[in-house]
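Participant: In what follows, structures are represented as structure tokens.
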Structure I
Amino acid sequence: MGKHSLSDTHANNFIEFKNRLSKSRKGIGMTQEKVCESINLGSRSTMSNFESKKMERLPSLDEFVDLCDLYNVDPNYLLGFDEVRNFTVKTCCDELKLDENAVITIMKNKMAPILVNELFSGDSYAEIEQYITWLNYYNKLRDVITTAFTSSFISRLELLFSRYYTSTFPLDYSEHTFTRFLKSEKIFNKYTDIYEFIDKCFLTEARNNLAFSYPDFDNLNESEQHDAVLSIIALHSYAYLMSRVHFEDVERRLMEQLAGVIRRVSHEYPFRTV
């Protein structure tokens with residue numbers, strides 16, 4: 001059995017090695033005494049000295065290899081060169097880009113492989129991928145509209161768009177027809193004038209766009225001002241509101257897919273042994 005002294009410069013590595021040695025033993029549920037019996041280390045005090053941060057006693061090369069085999073850990077993990085404990089787990093992590101806990105869960109849990117197979121076979125994964133794509137797109141559009149209008153006006157637009165979407169016939173959806181629909185809804189009637197509406201509903205992005213697109217806005221007549229404001233509303237909201245409709249449809253179909261996956265796994269799992 002080897003006995004080694006460590007310089008102060010290696011103190012942190014020394015303590016980390018001791019921690020990982022102890023953690024690996026506890027991870028397989030073995031006592032120090034049982035480990036000593038399993039690989040012929042002699043008395044329990046040998047293992048205690050290996051793990052004690054107060055003792056400089058370290059395993060010999062042969063003892064180190066035996067401990068790695070017993071604990072089923074990669075030597076690089078115990079030495080602090082890698083964060084993944086097991087070589088097989090490490091390979092899976094590297095190849096699949098999963099973290100260690102995910103790989104260990106799949107390996108140890110009898111239901112996990114069935115669930116993974118169901119999720120990544122057939123249409124299930126395609127639906128999940130489409131959902132994530134739509135969610136990213138939806139969130140970007142949401143960011144745009146929240147810099148243009150107040151939250152209360154956005155809520156009102158969402159309600160108005162629901163009516164527009166279900167009442168437009170034939171299915172002629174566009175910024176132009178949405179603008180026309182908003183005009184028919186007389187959304188400015190509750191305000192004293194168009195300036196009060198802008199003050200209550202527009203935020204910086206919409207105001208700047210209005211000023212840029214209609215530099216002579218103050219000189220327009222009332223009808224022209226209304227048309228200008230409606231065009232800005234449609235410009236900033238139509239893509240978001242339309243994507244919201246599609247996003248809700250994708251979300252509904254995804255929930256149906258996931259419910260189907262869970263049903264299939266629940267039917268298969270009781271009869272499956274891993």
Structure II
Amino acid sequence: MERNNGKNGDAPVIAIDSVTKTYQMGEVAVHALRGVSLAIHSGEYVAIIGASGSGKSTLMNIIGLLDRPTSGTYAIRGQEVGQLGKSAQADIRNREIGFVFQRFNLLPRTSAQAQVELPLFYAGITGPKARRRAVDALTRVGLGERIDHRPDQLSGGQQQRVAIARALVTQPSLLLADEPTGALDSKTTAEILDLFDELHAQGLTLVVVTHEHSVAERAGRVITVSDGAIVGDALAARPAPTGTAANGFAGAPPALSPTGTAVAR
């Protein structure tokens with residue numbers, strides 16, 4: 001079923017129009033993106049899939065405000081952001097987008113709670129309020145009993161949950177996950193995908209960038225990128241979750257209500 005990029009007449013959270021990205025490699029121009037247009041709305045669960053070199057990573061970097069387009073426009077919740085200065089983009093990125101990466105990027109001798117508090121420090125939130133929000137975020141991903149554990153005391157799946165809690169603690173509009181299961185075994189991958197299902201059911205907007213069809217199929221919408229262009233954008237027939245995402249998670253209240261919307265990569 002082909003996707004119509006409109007949802008109940010609401011403005012999209014992510015709106016990309018005719019975006020190109022060209023890199024100059026010596027005398028050779030490399031066209032990483034070729035006129036990409038895309039809209040993602042609040043509450044969507046979107047997977048962006050493509051082979052290595054397809055342009056999906058470039059698209060993710062532009063959506064995440066880690067790079068800027070050569071031409072075209074990019075708006076987040078109606079605000080043009082593609083050509084803002086680095087400082088303004090950083091402010092919007094920190095406020096609107098939570099990142100999850102393949103490598104967990106955790107500090108080695110730091111507790112889970114302190115890891116999750118770190119983005120709040122940069123947002124000017126400290127003290128009891130930061131501690132309470134960090135504990136709420138860790139509880140939300142099923143780690144309420146492990147807030148004092150260091151990375152070397154956690155499994156790979158638990159470390160990725162800490163990274164997800166860290167991405168959620170600022171209450172972003174969008175969770176942008178780049179190959180989030182790439183370093184995990186199949187059982188732990190299923191647990192993390194179940195967790196994404198739970199977060200989506202709570203209203204979170206998710207964009208997952210992957211090269212694995214089994215991961216993409218868990219989303220509600222699959223966007224296929226090839227040779228710098230979107231070659232497919234369709235609703236997915238989602239398989240049933242494999243089980244409870246984390247110990248105690250299924251019954252945990254949504255302690256952090258995300259403010260809104262979506263993103264693509």
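Read the figures in this text as sums done on the coordinates, not as results from a lab. Remember, it's a predicted structure, so these values are computed and weren't measured experimentally. Cβ atoms are built from the backbone, for glycine too; each structure is taken alone.
Participant: Using relative contact order in percent (Cα under 8 Å, 6 or more apart), single out the structure from I, II with the greatest value. Kindly include the intermediate steps, with their values, before the conclusion.
Facilitator: Details: I: 18; II: 30.
Across I, II, relative contact order in percent (Cα under 8 Å, 6 or more apart) peaks for II.
Participant: Continuing with the same structure: When mean count of other Cβ atoms within 10 Å over residues 56-63 is compared over structures I, II, which one is greatest?
Facilitator: Details: I: 15.1; II: 24.0.
Going through I, II one by one, mean count of other Cβ atoms within 10 Å over residues 56-63 is largest in II.
Participant: Can you say which of I, II returns 3, 15, 27, 24, 20, 8, 3, 1 when P(r) over Cα pairs in 5 Å bins from 0, in percent, for residues 112-199 alone is computed? Can you show the working numbers first?
Facilitator: Working: I: 3, 10, 13, 16, 15, 12, 8, 7, 6, 3, 3, 2, 0; II: 3, 15, 27, 24, 20, 8, 3, 1.
This figure was derived from II.
Participant: Match the computed value -9000 of helix-only ellipticity at 222 nm (-39500 (n - 2.57) for each DSSP H run of 4 or more, over all residues; to 500) to one of the structures I, II, and report its label. Intermediate results must be reported in sequence, preceding the final value.
Facilitator: On the way: I: -22000; II: -9000.
Derived from the structure labelled II.
Participant: With FRET efficiency 1/(1 + (r/R0)^6) of positions 24 and 224 (r between Cβ atoms, R0 = 35 Å, to 0.05) coming out at 0.00, pick the structure among I, II it was computed from.
Facilitator: Details: I: 0.00; II: 0.80.
Answer for the origin of the read-out: I.
Participant: Between I, II, which one scores greatest on FRET efficiency 1/(1 + (r/R0)^6) of positions 48 and 152 (r between Cβ atoms, R0 = 30 Å, to 0.05)? Walk me through the numbers on the way to the answer.
Facilitator: Working: I: 0.00; II: 0.40.
Answer by largest value of FRET efficiency 1/(1 + (r/R0)^6) of positions 48 and 152 (r between Cβ atoms, R0 = 30 Å, to 0.05): II.
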